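Given below, in the form of structure tokens, are the structures.
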Structure I
Amino acid sequence: MHGVEAQSRRIVLVEDDNLTRKMLGEVIASAGFQVALASTAAEAENICATFDPDAVVLDVDLGAGPNGFDLADSLSISSPGIAILFLTHLPDARFGGRSLSELPVGVAYLNKNKLVDGDSLLTALDAVMRGKAEDLPRHDVDPQRPLANLSVSQIEVLRMVALGMDNAQIAESRGTSVRAVYSLISRALTVIGADEDLEGVGRVIAARAYMLAAGIPGLGSGKG
């Protein structure tokens, strides 16, 4: 989608990393779109209220406060006509505390690690704005994605292990028992294929598995 057609389209890009936001904004603008940039969900909502975008390109992990999934939920209610394209390093919604079925209908989902070039982004943006379900990229449902067989709870516990939290701290944060936490980690390690002691090498394996899949977690990234 280029030329006159693109010039009539407005895109809001929501990305908390300054360099990435600038780079992606330039890619989208170079195709002829009008682009507005935001670094937080709150800023994006304010921009959407006046800019009236056709589509929003959303990172998921936006630091402290609402994440990209939260913003998508809000926009689906306030502006249901806006097309939504998630562009994130998270393999799927589980890494943001959501089940795979909880994303709004008709969204596209690109993993930044699989983004070949700017044209890949523009092609995905075109598909989501046209509402062509068969063409929508959905890296979040790829059966080969990292840790595909773990539950939302198992992913969340692995994130906490990667943050260096012990079982007691995880149990307190989740409002559950230490035994339940131990069980979640144990089952996750079984799925991963590790049988090591949960209090030793097993925790290292759990943390490494999470970080290889989603990067080093931040304190505010449990839901994003």
Structure II
Amino acid sequence: MKTAVITFPGSNCDRDMRDAVAYVTGKRPLTLWHGEDSLPNGLDCIIIPGGFSYGDYLRCGAIAARSPLMNEVRRFAERGGYVFGVCNGFQILTEAGLLPGALLPNRNMRFVAKNVMLHLPRTDTPFFRHYDRAILSLPVAHHDGCYVASKETLRCLQDSGRIACIYAEENPNGSVADIAGVYSDNFRVLGMMPHPERAVDPLTAGGTDGTGLFASLYNIKE
């Protein structure tokens, strides 16, 4: 699978994401600059990493969602390509209209950085099919992670099985229905607040529960 990680002004998890993909798959992804106006040929997956794109001015992800390359990302997603956004990447995907809902400041208005327990409502999607359990531990690090959606959108997400992950014990940001991540309607676009890229190397404090996501997406064994 040919993968690229987009870097925006203010991205700070792009290198972590490239390292995580390389660590699990043995293949280092390409790096794309947000100002480019085309995608490489043969691309299978685009990853939008965490950080503070454009300093989180206006709204988190609002300016980045209007970067030149995001027009191509939208077309890529419409063609059925895989798109994966973490933290600020999740915010960018909602601002770009590739995922429903929005991310608001945490209910307590404080930055949160800790490991959280996550429940996976389903493990039959391209992003989580490698897992044989429904509970994971992954790090979060955000100030604007409160997921909100209209009642109609929430009902649609629940009825269609498009809630990707749920805070299992403690909701760190006040998200509606404890939502930590959601899918697009074709399950090829995933946005989530927790950082799986920080949980692949056993030498780090994040643990290794993020490894299965990359193994699932790339359809390889750990």
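Brief remarks on what is shown
- Given -6000 for helix-only ellipticity at 222 nm (-39500 (n - 2.57) for each DSSP H run of 4 or more, over all residues; to 500), calculated: source structure among I, II: II
- Structure from which 21, 44, 24, 11 was derived, P(r) over Cα pairs in 10 Å bins from 0, in percent, for residues 72-119 alone, options I, II: II
- Each of I, II could give P(r) over Cα pairs in 10 Å bins from 0, in percent, for residues 56-159 alone, but the derived value 13, 37, 40, 10, 0 comes from II.
- Parent structure of the calculated result 15.1, given that mean count of other Cβ atoms within 10 Å over residues 24-31 is the read-out and I, II the choices: II
- Structure responsible for 1.08, with Cα Rg over 2.2 N^0.38 Å calculated and labels I, II on offer: I
- Taking distance in nm of label points 7 Å out along Cα→Cβ at positions 80 and 192 as the criterion, the top structure among I, II is I, with the largest value.
- Identity of the structure behind 2.6 (criterion: distance in nm of label points 7 Å out along Cα→Cβ at positions 16 and 104, calculated), options I, II: II
- Computed over structures I, II, mean count of other Cβ atoms within 10 Å over residues 8-15 reaches its largest value in I.
- In this comparison of I, II, the computed figure 3.1 for distance in nm of label points 7 Å out along Cα→Cβ at positions 128 and 176 is attributed to I.
Read-outs: derived from the displayed coordinates by stated rules, not from any lab. Predicted model, so just to flag it, every value in this text is computed and none were measured. Cβ atoms are built from the backbone, for glycine too; each structure is taken alone.
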